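Below you'll find the structures, each written out as C-alpha cells.
Derivation of every value follows stated rules applied to the coordinates shown; laboratory data play no part. Treat the numbers as computed from the prediction; the structure is a model and nothing was measured. Cβ atoms are built from the backbone, for glycine too; each structure is taken alone.
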Structure I
Amino acid sequence: MTTTAVPTTAARIGAQPHVVVIGAGIAGLTASLRLRRAGARVTQVTKGLGGLQLSQGTIDILGYTPDRVSRPLDAIDDYAAAHPAHPYAKIGADAVRQGVRFLKEIAGDEFLVGDGEENVNLPTAVGAVRPTALIPPSMTAGVLHDGLKVVIIGIAQLKDFHPMLIAQNLERTVLPDGGRVQARAVMTDFEPRPNEFDASGLTFARALDDPKTRRTFAEGLKGFVNEGEAVGLPAVLGLDDHQAALAEISSILGAPVFEISSLPPCVPGMRLNEKLVTTVKKERVEFILGSKVVGRTAADGRIASVTVGVAGHKREIPCDAVILAAGGFESAALRLDSHGTVHDTVLDLPVKLPEGIDADHLTHGDYWGDPQPLFEVGVEVDSSMKVVKDGVPVFDNVYAAGGVLAGATRWQDKTGEGIALGSAVKAADAVLAALPVAAPAAQTAERN
C-alpha cells in the first residue's frame with residue numbers, strides 16, 4: 001500500500017462528492033443507491049457478482065435470540081443490549097427499519113412482501129421450518145400455519161430438490177404456534193431442454209420463461225393436485241418472466257403455488273440481485289464488475305484514492321469517502337493465513353477478534369458445539385459505521401457495512417440481511433452528513 005498526498009475530488013474539481021463503494025452484495029448495492037439518490041457521485045467496484053445470487057431471496061432480520069423471534073425489529077435493541085459486541089449494538093433498530101423501507105422502495109412488492117415487523121415461517125429444502133421477515137411473493141402461499149395442506153412436487157431432472165424428505169419432515173414438525181401441516185410428496189419428470197437429465201435450477205427457470213414450455217409443465221402437474229392443497233415447487237418458476245410464470249402455472253393448476261428455495265445459486269436471490277444491479281446502473285452509478293481493489297493512497301488521515309486492477313492495467317480512482325462492503329471470509333475479503341492471522345484483503349484495515357479470544361483459539365475441535373469464534377472476526381466500527389481500532393478512526397473517511405463487520409454469526413441468529421441493510425444506511429448517511437451534497441442525483445447524472 002502506498003501513501004501519497006492527493007487532494008479530494010470535490011476540492012479538486014468542484015464536483016459532487018465522489019464515494020467509492022467496494023462490494024456488490026445487498027449492503028454495497030443499498031449503500032450505492034442511497035448515496036446516489038442523495039446526489040453523490042458513486043463508483044461501485046466489485047470483483048464478483050455479490051452474495052445475493054447465493055441467497056434465498058428472503059430478508060432475515062433476527063430469527064433467534066436463541067429463542068425463536070416473532071417480531072424481529074422490536075427485538076433488536078434488547079438483543080443488542082444482551083450482545084454488545086454484535087453489529088446491532090452499533091446499528092440499532094431504527095437504522096434496520098430504515099434499511100428495510102429503503103429496500104422495499106427499490107425492489108417493490110414485485111420482489112418482496114412484508115415490512116419486517118413480523119417473521120413468517122417457511123419450509124426449507126430439507127423440510128425444516130425457518131423464520132424470515134421479508135419474502136418474495138412466490139413464497140407467500142407456503143407460509144406455514146396450522147391446517148395448511150401442501151403437495152410438494154419434485155422434478156426428477158433437478159437432483160438437488162427432494163420432495164419426499166421435505167414432506168416427511170413437515171408432517172412430523174410441530175409449528176412454533178403448536179399447529180401442524182399436512183404434506184405429501186410427488187415426483188414427476190420434465191426435461192427443461194431435450195435429453196437434459198441433470199439440469200440446474202437456473203436452466204429450469206430459463207426454460208419456464210417460455211410460455212409454451214411452462215404451459216406444458218403445468219398441464220403435466222394438474223393430475224397430482226388435490227382440492228384444498230397448495231403446491232410447493234422448487235424455486236425455478238421463471239427468471240426474467242417470473243410473475244407471468246407464477247400466475248400462469250397457478251391458474252392452470254387451480255391452486256396456490258409456492259416456491260421452496262434449494263441449494264445456491266438460488267433463482268429468487270438471482271432475481272433480486274438483477275433488480276438491484278439494474279437499478280444501480282439505471283441511476284448512473286459507475287459499476288465496475290470483475291475488478292479487484294489492489295491498493296490505496298492515503299494522506300492526512302484519509303484515503304484519497306483506491307487503485308483497481310482493470311483489463312490488464314491499474315486504474316486509480318480519487319475519492320472523498322470509501323464504504324467497504326465486500327463481505328467476509330466467504331468472499332475472501334477476510335483471509336486467515338498460515339500463521340493464524342486474519343487479514344482484510346481489500347484495504348488492509350485492522351481486524352477485531354472476539355472478546356477474550358486470541359489468534360491461537362479462533363477455531364476449536366467441537367464442530368457440533370459452540371460456534372467457531374473465527375466467524376465473528378471482522379472490522380470494528382463506531383455508531384456511524386466508520387472503521388475504528390480501539391475506538392479511534394483508522395481513516396476519517398472509511399466506513400464499513402455488511403458481512404465484513406465483526407461480532408456476528410449471521411447464519412445462527414439469522415441477522416445477515418438486517419445487518420447489511422442497517423449498516424449500509426448508517427454508513428451512507430454518515431458519508432452524506434460529512435460531505436457537501438448540493439443537488440439530487442437527477443440533476444447531476446451527467447457527472448457520472
Structure II
Amino acid sequence: MKGGSGLPVLLGVLLIATRTVKSINLDVSGEEIASQLLHLATFTDDPNPAVTRIVFTENDLLARGYVKELMTAAGLTIREDPMGNIFGRWEGSDPDAGAVMSGSHADAIPLAGAYDGTLGVIGPIAAVAALRKAGFQPRAPIDVLMFTSEEPTRFGLGCIGSRGMAGELTAALLDEKLDVNGTSFLEASTAAGYGGSTHQILDGTLVKEGAVKAFVELHIEQGPLLEAEGTQLGIVTAIAAPAALRVFFSGDGGHAGALLMPYRNDAGLAAAEVALAVEASVLETGAIDAVGTTGLFEIGPNTVNSVPREAKLEIDIRDIDAARRDAIVASVLKTVEEVAARRKVRHRVEMINQDAPATCSDQVISAAAEAAEELGVSHKRMVSRAYHDSLFMARFAPTGMIFIPCRNGWSHRPDEFATPGDIERGIKALALTLAKLAGSANAVHSEL
C-alpha cells in the first residue's frame with residue numbers, strides 16, 4: 001500500500017470490488033434451466049413425472065454423465081473424488097485461495113420430483129456461465145459440486161459424499177452400510193468406476209484444511225412459507241438435523257379370534273403407542289422448529305386374522321436446537337421402555353444417526369442478502385428444516401443456503417415444481433453471491 005495508514009487505499013479496493021460485482025449484467029434463462037432439469041429427470045427408474053434415481057445405479061450414472069456434459073459446456077474443469085463427488089472448477093486469479101463452492105445432489109428417493117437437489121447442481125453451472133459471459137473473473141476459484149448419495153435410500157445413511165468430505169465417516173460405519181441386496185458402498189462405488197479400499201475412499205475424499213473458502217447451496221424450499229407469503233427468496237440462517245432411530249417390538253402373536261385380549265402382547269399396538277408418543281413429545285416442547293415423524297411402520301405377519309407379533313418403526317426427530325432435539329429423543333426412548341414393559345413385548349432400539357444442527361455463516365448470509373437487494377428481489381431469513389449436504393459442509397467451511405419457492409411447498413413427490421421465473425431469480429442471486437464470496441480479480445488488479 002502507498003502512503004500513510006493505508007486506509008484510503010483499502011477503502012478504494014472495497015469500493016472497486018463492490019462496484020465490479022454490482023455492475024454484473026447476468027444473462028440467465030429460467031426456461032432453459034427448467035428444460036435441463038426436466039431432461040435430467042428422464043434418467044429415472046420410474047416413468048416421469050416421477051423421478052427415482054438411486055446412487056450408483058444405471059440411471060444415476062447417466063445423470064452423472066449429463067451433469068458432466070453441462071459442466072464441460074460451461075468451461076469447467078472436471079475432477080471426481082474416490083467417493084464419486086463431482087467437481088467442476090472455474091479457476092480464479094489467485095492460485096493459493098481456497099475455493100468457493102456451490103452444489104447439491106442428483107440422486108432421488110423413489111417417486112420423487114425433478115427439482116429437489118438437481119436445481120442446486122444445474123443452477124450453479126448456469127450461474128458460473130452467466131458470470132463468465134458477463135466478463136467477471138473470480139479471484140478465488142469457484143467449484144460446482146454434485147454430491148454422492150445425499151438421500152439415504154440405498155444405504156440407509158444420508159449425505160454420504162459430504163460426510164466424507166467433512167471427515168465424519170469411519171471405515172467401520174461405511175462398511176456396515178449395505179443395500180437390500182447385501183451390496184456394500186465399496187462394492188457399489190467400485191462397480192460404478194470409483195472406489196479403492198474403504199480407507200482410500202475416505203482419505204481421498206477428505207477436504208484439506210483451508211481448501212474451501214465458502215459454500216452456498218441453492219435449493220427449493222420444500223415447504224410452503226415463501227409461496228404463501230409471496231416472498232421470492234429465502235436466505236437460510238440455520239439447518240436442522242435429524243436424529244433417526246429404529247425401534248423393534250416382538251410379541252408372541254396368535255389367532256385373532258382365539259387369542260383372548262387379556263393374554264395378548266401385541267407388538268403392533270406397542271408400536272402404535274410409540275408413534276403417538278413421538279408426536280406428543282414434540283408438541284410438548286412448544287417449539288415450531290421441532291418436528292417428529294414416524295415415517296416407517298411395519299407389522300408382521302401383516303394379515304387381518306393374526307395378532308401382530310413383530311413391529312418395526314423408523315423415527316425421525318429434527319430441530320435446530322440440538323439439546324431440545326436430544327431431549328425429545330430421550331423422551332421417546334423412555335416411552336419405548338415403558339410401553340414394552342407394560343405390554344410385555346420384547347424390544348430393541350438402533351440409533352441410525354444423531355447429527356448436530358448447523359448455524360449458517362454470517363459472511364454467506366450477508367453476501368446472499370446483498371445479492372437479493374441488488375436484484376430487487378424480496379427475501380426473508382429462515383430456517384431449513386430439511387436435511388442437506390450443507391449441514392456437513394458447515395463443519396469445515398462458512399456455509400449458507402438460498403431457497404426459492406416451490407408449488408404448495410411440495411417436495412419428494414412427482415408433482416414437485418418450481419416456476420422458471422423463480423429458478424431464474426435463484427440462479428441470479430446465487431451468481432452474485434458467488435461473485436461476492438470469490439472476489440473479483442479485476443478489483444485486485446485495479447488496486448495494484
Inset, instruction - Looking at distance in nm of label points 7 Å out along Cα→Cβ at positions 257 and 281, point out which structure of I, II has the largest value. - result: II
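Work out the source of 21.4 here, i.e. which of I, II gives that when mean count of other Cβ atoms within 10 Å over residues 97-104 is computed. Write out the running numbers ahead of the final one.
On the way: I: 21.4; II: 24.8.
Value 21.4 for mean count of other Cβ atoms within 10 Å over residues 97-104 corresponds to I out of I, II.
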Legend entry - Comparison of I, II by distance in nm of label points 7 Å out along Cα→Cβ at positions 89 and 321 - largest value held by: II
Inset, instruction - State the single structure among I, II that was used to calculate helix-only ellipticity at 222 nm (-39500 (n - 2.57) for each DSSP H run of 4 or more, over all residues; to 500), giving -9000. - result: I
Inset, instruction - Please state which of the structures I, II yields 4.1 when distance in nm of label points 7 Å out along Cα→Cβ at positions 129 and 353 is computed from it. - result: I
